[in-house]
Each structure stands twice: as structure tokens, then as C-alpha cells.
1. Can you say which of I, II, III returns -12000 when helix-only ellipticity at 222 nm (-39500 (n - 2.57) for each DSSP H run of 4 or more, over all residues; to 500) is computed?
2. For the read-out distance in nm of label points 7 Å out along Cα→Cβ at positions 132 and 164, a value of 3.4 was computed from one structure; give its label from I, II, III.
3. Ranked on percent of Cα pairs over 40 Å apart, which label among I, II, III comes first with the largest value?
Structure I
Amino acid sequence: MRSFTQFSFFILVILSSVASAADWPQYLGLRGDAISSETINANWKANAPKVLWKCQVGKGCGSWSIVNGKALVVGNDKGNDVVSCRDADTGKLIWQHQYPEKLVANLYEGGPNTTPTVDGNRVYTLSKSGVLFCLNLGDGRPIWRRHLRDELGGKPGGWGFTASPVVDGDLVYVLPCSKDGAFYALEKKTGKIAWNTTNIQRSGYATPVLTEIGGKRAALVFYGRTVVAHDLTAKGKILFEHQWKTSYNVNASNPQYHDGKVFFASGYGMGYAVLDVTGATPKILHRDQDIRMIFQNSVRSGNTITGVFGDKRIDAELMRMDLTTGKIHWREKMPGTRASAGLIGDALVLLSETGELIAGEISDSGFEETGRLKILSGKCWSPFAVSNGRLIARNNNGEAVCLDVSP
């Protein structure tokens, strides 16, 4: 009997380790691609997830990071940006750090648009005006502070700095888009400039995507008027560049790289395009001006792109596209005009701008919905985050909710 009990415990430990997921330490998760290996309960028709907690986090469109059971987000409250760290299971406030920052409600509720980036015991946050903090994860105390505009000469777009800091190795990457260069690498422990590019770019709104291009570590950046690949092994040398001028420089959705091809999309009548970047200069393989993403994210799986396309005057549609040919495998209508997306294990999860959380199974043949919940009111423009069975989302007004989606 004792040996059977020991064996059962051993199996339980194995299953628990398989079920537990990687952390969600930055914008769009572990690799910045909105994909997690975690297994969750997505069959909400049979077993709807319970609400674990709710809270107010201040106005803004920045998403959550979840690391080691700690959930972090930034919001604006009464003229201050507030970085808050909460217990992911209970919502209890562990610490918060605040500093003066204007709300700047320019055609929306206002507040910060970036997501905290967690690396080891450090948290990196960036405000709309360019205040860059490195905080201690344990207690929120500042380790160092820089200012992208005042110190680096940065020039944000009309909606401020919105590209979240990205950590890689010993460096943290930011996009001041100053007259001295667009792309900066700072020492993550000190904030000192390690190097910066000299290319001049209009500021966009997309977070850099780190990837491998031609065997080199690279950053794919969607600037205000161009999509650029920077060689991170050669101090940001430009590998390729393609012009893409969107109204108001609103290039805000995450680009994708795969097998010599780059997918990117924007709104305001620009639509999407896929580039062949294997030659001397990028060449458009296919494009459709009516298939748009104003700022919502896409997910790449193999040679397919999946995401909710839509724009101010175009209703949201979940689509699955062949990256090489542009063939649309299928389209499904969704609420509102946009939604964030994440591939969590085998489940595709969507958060619509209308506050509906939708889950389903996905393949080239279609999308089979397995659950739909109304979890938030108002506009929900920031992506959700998932870690260890906890799904956390917020709306632009600062209402946040955590669901138990553990299997």
C-alpha cells in the first residue's frame, strides 16, 4: 500500500510539473509571440472558469506580466503612473511604485500603453512621456531611472511611447527614435548606453520582436513609417528595411518573421503585407488593403498567421492565413472591431474590445468555439496574460479580473 501511495504521489508530481506553465514575463508572453505551452481549461461550455479576484489598476492600455506568482501592471491614477505588483492567486497588493505622469487622454481613456518587463529580480517599465524605470521585483524600489525624451532626445508619436522594453541577455532595448538614432541598447543592470543605431525613424507604437534572421539574433521593429530588421550581433546594423507609411504613423501591431518572410499589418486603409526578405531588397509577396490590424496582435503557428482583423469601420473577423500564398483558410465574425489573441497550449483565446473572452480549437479547416464569457465592460484594448492557470485581463478604465483556467 505504501509503495502504491508513493507511486501515486510521484505521478501527481510529474503531472503537476507538466500542467504548470512558463511565466508570462513581458508583452505577449515568454517569447513575445502570444504563445504558451501551458495547458488550460478552455471548455467553458462544460466547466466555466471561476473569477478569483477583481481590482482597479488605473487607466491605460498596458497589459500584465505574471512571474513566480506575481502579477504586474501599470495604470494612471490622478496624475500618477502606478506600477502595481499583486499576488496572482488572490489579487492582494504586494507593492506599488508611483510617479507623476499626465493621463493624456488623446481620443481614448489615456494612461500608459506599455507592459512591465520582468527579468530575474528586475522589472522594467516605460511611461508615455518616456520615463524608464528599473525596479526591484521584491519590493518595487527603483534600481535606476532614465528618460527617453529628456536624456536621449527621444521623439514619441502623438500617443506617446508605447513600445514596451525588451530584455535580451545583458541588454534592454528601447525605441527613443531620437535625432541620434532610433534603436538603443542599454545595460540592463545600470541603464547606461551600450550602443545605439544611427538610423533616423519616425516613432511607431509596436514593441520590438526578437527573432533569428539568417542565423543572426535580430530585432524586427515596426517604426512609424518603416519595418526594419536590426542585427543585434552588430550593434543594430540594418539587415533590411521596407517603407510602410500609415496615417498618423500608427504602425502598432506585432510583425512576424518566418523562413525568409515578414508579415505585418496596420489600419487606416493600409491593410497587411508579406515581404520576401531573402533577396537584396524586400519584395512584397502578397497584400490586401482591406485586411487590417490597427493595433491588435497576430499569432504565427508554422506557416500560418491567425488573428482578429478589423479597423474602425471594419467589423472584427478571426482569420487564418497561409503566410506564403496569402490564402485565407477561413473567416469567423467576432464582436467589435478588434481583439487580442493568444495560443495557449491547444486553445486559441481571444479578448474582444467589447470585453468578451472567447476560446476555441483551431486548425486550417476552421475554428470550433468552446466557450464565451463576458468578463469586462467598456473598451478592452490590451492583451490578456496567462500563467499557471491564471488568466488576467483589464479594460482601458482600469478594471481588472483574474480567472482560474487551470485544467
Structure II
Amino acid sequence: MDDLMIKVENVSKEYRLGQIGGTTLREEMQRKIAKVLKKEDPTKKIGEKDYSDGETFMALDGVSFEVKKGERLAIIGHNGAGKSTLLKLLSRVTAPSTGGIGLNGRIASMLEVGTGFHPELTGRENVYMNGAILGMTKKEIDKKIDDIIEFSEVRQFIDTPVKRYSSGMFVKLAFSVAAHLDAEIMLMDEVLAVGDMAFQTKCLNKMSDLAKNEGKTILYVSHNMNTVRKLCNRAMVLEHGRVAFNGSVEEGIARYLKDDENASLHFDLDKAKRPYGGIGDEFRALSLDFLDDRTRFKYDESIEAKFKFRAERAYKAVRLRAEAYYFDGTEIGNYESDSFEVKAEGEHTINLSFKPDVLPIGQYYLILNIYEVDLTNNHQTLDQPSQRIPFEIYEDDPTGIRWNHEYMGHVRMGKIKLKDN
């Protein structure tokens, strides 16, 4: 089929851990001799795990999928799922252990923006060198040099050595070169996670335009679900080197962001990370428990929970803020309590209640922030555990329209009341 650009059939990639792990040939010889003599590896650090028995790791395990011309496929998954390994196989940086890969067209790989840039060369010189690395001829670069410079927004500094560029300027120029490469297939690994917001939007629009108007096929790896949603029209989720889902973007995002904690009623806040030193030392959130044995609520009913904390002293005015997020990380707003007094040190428990009536159907999570208010209304953070507290809002109206957050927003504004004239 002419419109089939990528075909991956039962591809696996196996790595042997620690087989070539020394920094020099001498160290490798020492390891080899020690292994033959059945002695301990002399180059191994104290406490370091011994991989000399040839332990293996399956980065990819039986992956199969197809991508047609003009499709924009998001490859998402947690760290270690095999996303970057898959792109490296597709770009021929490394070869699969088993299986086959078929490609129908020239590939532009943006696995690491700026690879090949030399700090001592000017921006213009790096455009030619980086373009050559990505497969462009000098004639092609000559034709596109003005467009590349214009898109990068660094024209004023194009003849300045890039070692004097800010990180943002560096990224803009590097991405601009890659985006102007004549290729039918574009592989991108987190390249839109850098640069300012305006330039990220510009890059997204450029990629969408290449796919829609020029028929480019795009494979995009990212942990940013908002950019995935804007750029891609299909999503594939990898879990432990295997394809766990291949379908619509929204369903793929939901699968990726689904947390095992969604089924939990108890959240251990004591062990959660804190954002910086000192937070949680004198006042520490210990746990939160949803009451009524559920985490799924109708939009017009109250959510009730029990909050447990430990205080090292008394406090006059403490407030609790629950920051609400949609499950893809979009911040919705805050639920905030009135001030309450902690009369003595020790462990305490209070009951919480809030009504999510402004939230449409969907999956959400809370992040707690506890702070003290002084007489001049200054706020001092007492504790901020990083533990996500997920919950779900549903609606039981069978005639209701399924809420689409992408087009309908994240807040329920309320109903319009109709009156007769």
C-alpha cells in the first residue's frame, strides 16, 4: 500500500547488562580475567550490583503496529517503557534483536535537538553542519537557509558562536533546522518540551501543518499530554516494552495516566515527597481517607474525607487548600477551608467536605497545601505533600451529552434557565 509509511512486526530489543561496562580496554581485560579465574570483578564499585552473569533486559518485547501517510502518532508511556528505544530502532541508530521494520520514505530524526551543534561555530555554520548530519545537501540548505533563520527567531545572532546563545536560542535554532528537513517521516522525542510557550505553540503549528498540508507522517514521544492532544490524531501506549493500547488520543491519554491509586480510599501523605527542605517538619500531613468507601462521585453531591496530621506546637490559624487538577495535569482551581485552630501538639484528625458541582464528568486529582495565616494576613506554608489524590466525577443523566474537555473546557459554568415571555 502506497499510504503505509511504517510497518513494525513483532520487534524486540534485548540488552545484556554489564557485558561491556568498563571505561577502558584495560578494565575490560581485568573483568574478563577475573571472570575466567572465578574471582570478584576488580573494577566493580563497593555495593554495586554484579551483572557479570549476563543478565538481560527486554527494552521492547514483541511490538507490532502500522502508521499510514499523514498520521500523527503519539508514543506515550512511563519512563523505561521503551519509547526512546523504539524511535532509535526506527531511525536505525540501533538494530532490533528480533522482528522486522519497514519504512517507506526518508526519515528526519529529532531524538535529541541540537545533536551535532558545535559551540565554537556560529549559528549559520551550525545550520549547515547540523543539516548535513540530518541528511540535507548543501544545495537544499542554501535554498532553505532564510526560512530556517526566520523560523528560529535568532536572525540577529545567527553569525555569533552558539556557545554564547541562551539555552532557548540554541533549541530554537536546532529545532528550526530539523523542522525544515525534506522527509516523509518525522521522529520526535520530547523536542517540544523546551523553549518558551510561544515557540512551543509555533512548533506545534508547524508540525501540524507539515502533517495536514504536506502529508508528513509524525511519531511523537512526550510526557506532556497537552502537546500530545494538540499535535497527534492517534496514540499508542507502551508498558514494559509492550503495546498496551493503540487507538484514539483521549483513550490513550486516559490509559497512560490511569493510576493504581484510583481504586484506593486511603492515601499515606506522611511518606510523600515535599517540595523543599523544612516543609512538613513542624506540621506534617499524615493521611487522607475518602469516606463512604468510594472515590467516584456525582457532580452535585458532597465529597467527604478524613484528614490526619501531626503538629509539633499549637497554631492559631491554619488553612487547608486542595488544589484540583484534571488528570492530564491541567490546573482547574482550588478548594479552600476556613481557618482552624490547633490547640496543642500531637496528632489530630479533622473531617473535610466539599462539593464538586463546577466540575464536569471526568477524572481529577487533588494536591494538598496546608498553610498558616498570621495577623497581617501573610501566608506561611506548613506542609505540601506531593501525593496525588485521584477521584472521578460522573453524571447519571442518560440523555446528557458526554463531556469533551478538549472542546468544552474544564469547568461547569451552570445551567441556563428558560423563562416564558
Structure III
Amino acid sequence: MTDYDVIVVGGGPSGSTTARRASQHGLSVLLLDKAEFPRLKPCAGGITEPAEQALDFSLEEVFQRRMYGPMLFAPSGLRVDCTRPKRTGGMVMREDFDNLLLRKAEEAGAEIREGEKVTGVVESTNSVQVKTSAGKQYSAAYLVGADGINSIVAKRLGFYDGWRGETAAVAIEVEAEVDEETVTRICGVPYDEEGAAFHIYFGPVPYGYVWCFPKRSVLSMGAGCRQDKAQNMRANFNAWFEEFKKKHNIQPKILSDTSARLPFYEAAKTTVKGRALVVGDAAGFVNPFDGEGIQMAVKSGVIAAQALQEAVESNDPSNLMNYEKRWKSQFNDTLKVGKRIASLLFKSEKNMETICRLGAEDEVINELMYKLIASEGSYGKHFRDLIKRILLKHPRAGLSLYL
């Protein structure tokens, strides 16, 4: 006998979604997280429309602003307007968003234990045991690692032994408070006086970018790049930030200044082992192109819950493999294509400049860039169409990307 059908370690979007959906499927679920919610989480806070649609409840109460696409800036300063007069998702403060998802999991019947860090994981033939910092031990038929890039579940059960070199990225994130009017002045769009565009700046950091995501009265700003290319990232970001403040004549109040590490390329060969599976960041589900991971976190939680239900009802752990088959069919293409885009775009400042210039000059390329960043439609098809357009209509520029 076990205490629960499923134990979920980690209360972020992937863990909360797994717990909520598994509870809705009639499973007994315990979710453990080391933090007390709401808690600070370094993140730009953009929720794409597909991520919003993957949830079975409204996010209106946590949306700070609706977003209408990206405004891109080349290393030279060239501005590329990729916004559209249609909503592509919304902006959230992650502490509010994550807390909402956790409370929704609790409403669905999951038992939530906050401030209880998992310190040990042991798998046996018929169950999984979890030890916590509270000196307690819990058992379940199945275990879900939703505890991020430093997942104790993944490490203890041998999914991988760490994220090295090009497999991870590092990020700095600053919450800069100004006022609603200033946010609108800097990031506003003509389509909606309360909506906005998010800004992406190429060039300030190598193998990555700087961002500015508008909230109601806060600008979420930061920099991210591959960890093996991150020399002087803080100094580079600070220099960019000083120029940004001068350009827009602002002296913001800094509410938080944090850093984090996130997956960049997959480090695990499998996302299922025995009676355990990993979701979200713990599984490496972050797009290497733009760093977006919430959409795949939510979707992986939905898929995981279905596989867990099948495993519990059949009393057969092999049904967990349905999880890996399904997530691959849904978004493995995004991970693979995102890696190809990253390797091409971030290869050099020249490439960043070239791609931005093409997006400014060619309406078809601009539309495809918008669709890729907004995660609209088939990711693989949009990328293939983009490369085809560049090589056919701009062959000299296209060939230069590979030289």
C-alpha cells in the first residue's frame, strides 16, 4: 500500500498542471515544494496564446497586460515591428501566475505541502518513497519530477547528472517599477491602450538577447545567453540598462534583481524511468531560440497526468511511456527547430543583424518571424518556409548566414 497514487515534486506550472489534471482524473496526489507561495520567480512573464489555451481555466485575473507580439531590435539599433492587431497572449508576474496554478491544483483535490523540500528519493519494485526536510517520508505508486533544472528527482533516479556546457543558459532578471503611463509610452501599441509589445534586443550579450516585457506598471527586463558564452553578461546588461534608462528618461525603482539557470538543449535521453517521469524544466522543455518554456511546461503536465492515470488504472508502470510518445508528437519539433534557429541566429552579431534586416524589409519573412515567436501554427513548417524564402528571395544574405 502507498500513501498516494502520485507524488509531484515542484509547484511551478508543470508540477501544478500535472497535479491538477491527475486529481481531475481521480488520482490521489501530493504536491511538495520547498517554497511558500506566492514566491519570487525570475522570468520575463510572457504567456503565449497556446499556453493559455492548454489550461482549462481563465488567466484574466493575473494578466497584467495583453500582448500583441514582439518588437525586435538589431545590434545596429534597427527596429523590426513584428506586432499584429490581434492578441497573442498576456503578461503576468510569475508569483501571481504560479500561485494561481497551485491553488487550482488544490481546488481539484491535490494535497499541497509548501515549505517542504524533498531531500531524498528511492524507487522500489512497487512504489517510490520521498523524504523531506520536515523529517517526513511519503510513498506513492508514481513520482513526477517538476523541480526545475536542478531536479533532485532527475538526479537521484539517474535521468541525468547535470546540465553542462551548451545544454544550459543563464539569465538575469530585473523588475523595474515605473508607472502605467511610462510602460505604455515605451511598449504600447495602437491596437489597445492597455495592451503592449514585448521588446527583444539582439547584440548586447553573445549567444542570447536582452528583453523588456511590459507589465501594468513594471518593466520586466533581463538578459539570457548560453552558459558557456556568459562571460561579462552582468556588465553587458548593466551597460545596456543604463543606455535604456537614458533613452527613455526613466529612473525606475528596482523591485527585484535575480538570476537563474534554465535548460538550453536536452540533457536527458529519456523523460521516463521506472515509476518516475520528469516534466517542464526538469525535462529540458525550453525553446533554445527564445527561452520560452511555460507553454511546454503546461502541455507536459497535461500529457503526464493522462499517462499517470493509465498507469494507475492498469497497475502497469510501462504505460508511463505513453507520456514520452505524446509529448514528442506534440512539441519535440519545437525543441529541435528551436535549436536550429538558435545555432543560426546567435552564431554572430552579423547573423542577428542580417535576420533582423530581412524581417524589416520583407513582409513574408516578418510574418513568419511573428508566427515563430508567437508559437502560432506549425513550428517546423514556419521555419522551413522562412529558410526557403530567405534563400530564394535573398540568396546572398541567406548564404552569408551559413558562412
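1. Working: I: -1500; II: -7000; III: -12000.
Structure of origin is III.
2. Working: I: 1.7; II: 2.4; III: 3.4.
Derived from III, not from the others.
3. Details: I: 12; II: 39; III: 16.
Going through I, II, III one by one, percent of Cα pairs over 40 Å apart is largest in II.
The numbers here are math on the coordinates, done by the rules we state, and not lab data. No experiment lies behind these values; they were computed from the predicted model shown. Cβ atoms are built from the backbone, for glycine too; each structure is taken alone.
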